[in-house]
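Please go over the structures that come below.
Taken together, the values in this text are just the output of simple stated rules run on the coordinates, not laboratory data. The structure displayed is predicted, hence computed values, not measured ones. Cβ atoms are built from the backbone, for glycine too; each structure is taken alone.
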Structure P
Amino acid sequence: MTMEPFSILIADDEPNIREALHEALAGEGYWVATASSGRQTLSQLEARRFQLVLLDLVLGDMDGMEILKAVKEKWPRTEVVVITAYGTIETAVEALREGAYDYMTKPINLKRLRSYVQKICRAKRLEDENIRLREELSRERQYRNIVGCSDALMEVLDLIDQVAPTDVPVLILGETGTGKELVARAIHQRSFRSSGPFISLNCGALPPDLFESELFGYEKGAFTGAHNRKPGRYEMAHGGTLFLDEIAEMAASSQVDFLRLLEEGVVHRLGSTRPLEVDVRVLAATNKDLEALCRQGQFREDLYYRLNVVSITLPPLRERKEDVPVLAVHFLEEFKEKYRRPELVFDPGVLEDLKAYSWPGNIRELRNAVERAAVLCRGNKITRRFFPFLADVSGPPGPSSETVQEPAGYPAPWTLAQVEKAHIARALEFHGGHRRKTAKSLGISERDLYYKIKRYGISA
């Protein structure tokens, strides 16, 4: 994104000073305008936004202090540096009290002025960028924790708007860490079931026998250890929504029973013959290719079609890079409050560096990276050094990049798999081979990390 030139208004009643300051600053690439009177100064400010005003306190038609007060009242984000040949300590203190950024006296050293304005420009750029990103967070289209403004995300939100008021099953597809459960919750919150429960169950977290007892519930004495009656997740979701994550991990035997439950609309607790009528909307999610699993006989085709009435595919973070800065600021705001660090800001340039990274762990990895930086930063600016994985990032990597600078040791072309392998190896080294810490920093499960280590043949 091309930034507009930093805009400066020079307000001075002496033509030679106006011309000298204009020449000195315009030559540095700033957009510079001049005004010779108080009224002209205010007129210029009404016509366009200026980020800095160099204001002579002695103008012919108006008192400079009155102009300063008017500027800070109507344009509070415009900085004012007061300039005068008649400066006293009392005048300087009064100007600063009224909101002036600083105070300079004539004659002005142009070299010092250029350096001084450059510092103000950098500070304003950082402030404006943080304000812009915070404004993005409060957009009307924001869905609680679903943060972003990219076209890809807007398409997802449009689809949520369409399917939420209906009662059809929805299959949510996307890589690990893309926010599938957040989408499921958004669908529930926008449905007529929003006042009912939202119950989730991870199909890959339990073995088949425990999964069925969790899903269907059981009666007292149904099996060894069943000392009391327990309602299942499906029954608990009555009047609301049941979200089944990692649906591809559901065992074949459980798939048969679950399909029957969906078709009949009744649940049988384990150990009971009494059917219970339950009114539930089912949402499911997976990071696997269910159609391929159906062709391989690993997932029932009839269950797939029952769940896949409508599907929503979430784009990986590398395909919505414009959302990375917005997400990073969103997470930083969260951790500033959590760790009581209100002074934390991103150093200029860091957000663009984060945007250039491929994020194999998607939003979860970004969130963990920002939290780590917030915890380790001892000053007030989070710099590039708090993101060690950026060391080899010099361009936007990934399959969609047109200009990628390949780090030493990478064979051409630089594939996403090679980037992921190298990043996992660096993360393992950074955490001293500790897999749990490594998995947490990458935003993936230990099981996924183990699988990737084995898949890529990484020594750990």
Structure Q
Amino acid sequence: MLVLPYEIERPARYIGKEPLRVRKDPERARVRFALCYPDLYDVGMSYYGFFLLYEILNNMEFVFCERVFAPWHDMETHMRKRGIELFTLETRTPLRMMHMVGFSLTYELNLTNVINMLRLGSIPMKREERTWGPFVIGGGPLCMNPKPFEQFFDLFVLGEAEEVLPKMLQLFKELIGERRDRVIAELAKVEGVYVPGCAKGAKRVYVRDLNLVAHSVRPPIPIAQSIHNRLNLEVSRGCANGCRFCLAGFVYRPYRERSIESLKVILDQALRNTGYEEISLLSLSVGDFTGLEQLLSYLGCNYRGLSVSLPSVRVGSLKEGGIAFLGQISRTGLTFAIESGSERLRRRLNKRVDLDGLIRSLPVLKRYGWRKIKLYLMLGFPWEEEEDIKETGRIVSSFRKAGIDLSLSVSTFVPKPHTPLQWLRMEEKDRFLEKLALLKECTRGSKIKSAPFEKALIE
């Protein structure tokens, strides 16, 4: 029985009693896999990829996949004070007693949490120090450039894990009890597996046809507040736009879609299992999904009152029919990533958006009840000039004149590996702050949210 002191904030994060969690007999599982998200429960329980792997692995009869999240400061202090090791939610098994520990790496600043979780789990931090215990695996978009942190992992999955992990675990099942170095050497033979220090190279593996792979339909339902407590429906993967600064646009290539018939089956099963009243259509650019209007029509006819969220929409990709359907179903706000109001700068970034068309469509949005729009902007490009920033101010002014409640989310340009802009220098802090101050002056009256420059520098 887990006993927590009263000062622990949100103790439900640690008790593992969610509806739809998987329960298996640990003694009968040949392979026990700890699926770790190196952030709070609140964040990890909102991530579709985490639910997808949890379901895929637990559908394998010989595998018991259990969840692990980074504890908040109060819980970490309590664990260290009482000598409690980091444990899985499903059975409260210490991390060091699992066969494999897999980390989903989606954000650079979470890498220090990986190290902390290994320490809390009594697992040696560096791979050369591990002569026993679980094999530590990294996966996710950050693994396309693993060199800066590869010393903490035994191996990496490059690309889309639903293609690689099942093959790895099938092989690992036959290797349990063998010498550690032999196990790693054998796993390195699986396509898509990279072993640091191994002479054999590895290439990214991806799913050719989304209709032939699983989609999560029984995600555990959070019992503590999560950032997004809703059903995630992946309609497509990859992006056909090729923005030159975007890591995801290159890591998840090529662009693939699920069929409407496949999505209907997934949607019906998942809503029946979970009872959710809000869904999010997942895609790097959901407006480019060719079946969007057909899918929205199906939702409107069969699930009235269901709230639909479109996380990010490419400017010009959402037509009036889609806007009308969304207005009939529910309105949770629209988000457009324009990066800059300057046409000159957007062309250098290969950001193909029709801002004039978006501004012309504002009366249509208002007609169907849309009043709130968020714009994603980026500052700090080397060729950025004051006139480019002032042009953004003029675009924002057009939204305000149309009576739209506009909020701006501003990020710092960070050169990402495997993108055409990977070798560019980051903006100096003082110059970036000057640009941010100019943007605030040009968009006075709008809500602006920006992350500290230091975060981007660490990225």
Which one of P, Q has distance in nm of label points 7 Å out along Cα→Cβ at positions 197 and 437, as calculated from the coordinates, equal to 5.0? Q
Quick check: -13500 is what I get for helix-only ellipticity at 222 nm (-39500 (n - 2.57) for each DSSP H run of 4 or more, over all residues; to 500), calculated from one of P, Q. Which structure matches? P
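Given 1.12 as the derived value for Rg/Rh (Cα atoms, Kirkwood Rh), which of the supplied structures P, Q does it correspond to? Before the final figure, lay out the partial values.
On the way: P: 1.12; Q: 0.97.
Derived from the structure labelled P.
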Which one of P, Q has mean count of other Cβ atoms within 10 Å over residues 173-180, as calculated from the coordinates, equal to 20.9? P
Identity of the structure behind 2.6 (criterion: distance in nm of label points 7 Å out along Cα→Cβ at positions 309 and 421, calculated), options P, Q: Q
